[in-house]
Structure P
Amino acid sequence: MTKARPIHPDFQLLLSFKEQSLIDLFRDLREYILELYPESNELLYHTHALTAVFSISDKLSDAFCMLPIYTNHLNLGFNNGTLLKDPHSLLTGTGNLIRHIDVKKPGDYRNPKVKTLIKEAIDFAIKDMEKPTRSIGKTLSKIKKS
């Protein structure tokens, strides 16, 4: 069993202000994504939401999914959600590309249908990437310290 990747201190500080139930869901879903694709880079942002983005490179444009944490909920977002096969109609949203799954409990993502969707998003991102990357399996904080 591989050791879990630690959460970056910048992100951990901001995460600590969230409700414990959201923190627990985030940690479990993050671990699940890293189990499915341990080589992914994790890009961390704090804008309108505290967000961990999982990418096959160190670029946001090569991301396959994201975990935005809002005040009272969290989503499993797919950067190219409209381009993914979604035979079970799991994805919601109205944007040109991004779609998401509302996450309220582990069963919302720890199931074969969502696992297949995440793997498809990873495969899509790999095929869509223009250039190989040098960054593999890192956490990169994009959080600006004030």
Structure Q
Amino acid sequence: MNIEERINADIKAAMLAKNAAKLEALRAIKSVVLLLKTSAEGLTDDSSNKALQKEVKKRKETAEIYVGQNRQDLADSELFQAAIIEEYLPKQMGEDEVKQELAKIIASVGATGAADLGKVMGAASKFFAGKADNKMVSSLVKQMLG
């Protein structure tokens, strides 16, 4: 079952359950999928993962803004939608797993210090695409390179 079929089935289930909040998030995902289908890139697993990660990031950033404005009700709504969208993404790697892989990448690139940050991040961003949060990877690389 591809992502489009899975979303359509989940939309139908949310409608039958009269779950308006989940339905809103699922419709947002369907919108992204339909836009990808009609784009030049097309609907692939890679393109859908990138697009959904972008949607999650948008919602988390918006929630931070709402919290800063003392609108916890709106922030909760955004975070709920982000959680629903994350269900359609591959499982994210934990910090320990990322550290282990970064150690291998640093060794393979031959990085010795902070000057090699660009080389390491180039290789790491390709390796961790869709598997880990780039902010976390970046901070761990900086920490590991000193």
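We did not get these values from a lab; they are worked out from the coordinates using the rules stated. All figures in this text were calculated on a predicted structure; none of them were measured in a lab. Cβ atoms are built from the backbone, for glycine too; each structure is taken alone.
Please state which of the structures P, Q yields 0.95 when FRET efficiency 1/(1 + (r/R0)^6) of positions 40 and 80 (r between Cβ atoms, R0 = 25 Å, to 0.05) is computed from it.
Among P, Q, the structure yielding 0.95 for FRET efficiency 1/(1 + (r/R0)^6) of positions 40 and 80 (r between Cβ atoms, R0 = 25 Å, to 0.05) is P.
Can you tell which of P, Q yields 18.2, 57 when Rg and Dmax of the Cα atoms in Å is derived from it?
Q
Compare FRET efficiency 1/(1 + (r/R0)^6) of positions 16 and 64 (r between Cβ atoms, R0 = 35 Å, to 0.05) across structures P, Q and report the one with the greatest value.
Of structures P, Q, the maximum of FRET efficiency 1/(1 + (r/R0)^6) of positions 16 and 64 (r between Cβ atoms, R0 = 35 Å, to 0.05) occurs in P.
Using helix-only ellipticity at 222 nm (-39500 (n - 2.57) for each DSSP H run of 4 or more, over all residues; to 500) as the calculated read-out, with -25000 as its value, let me know the right label among P, Q.
Traced to structure Q.
Hey, volume of the Cα convex hull per residue in Å³, for residues 48-87 alone derived from one of P, Q reads 38; which structure?
The read-out was computed on structure Q.
The value 27 for relative contact order in percent (Cα under 8 Å, 6 or more apart) was derived from one model only; which of P, Q is it?
The structure behind it is P.
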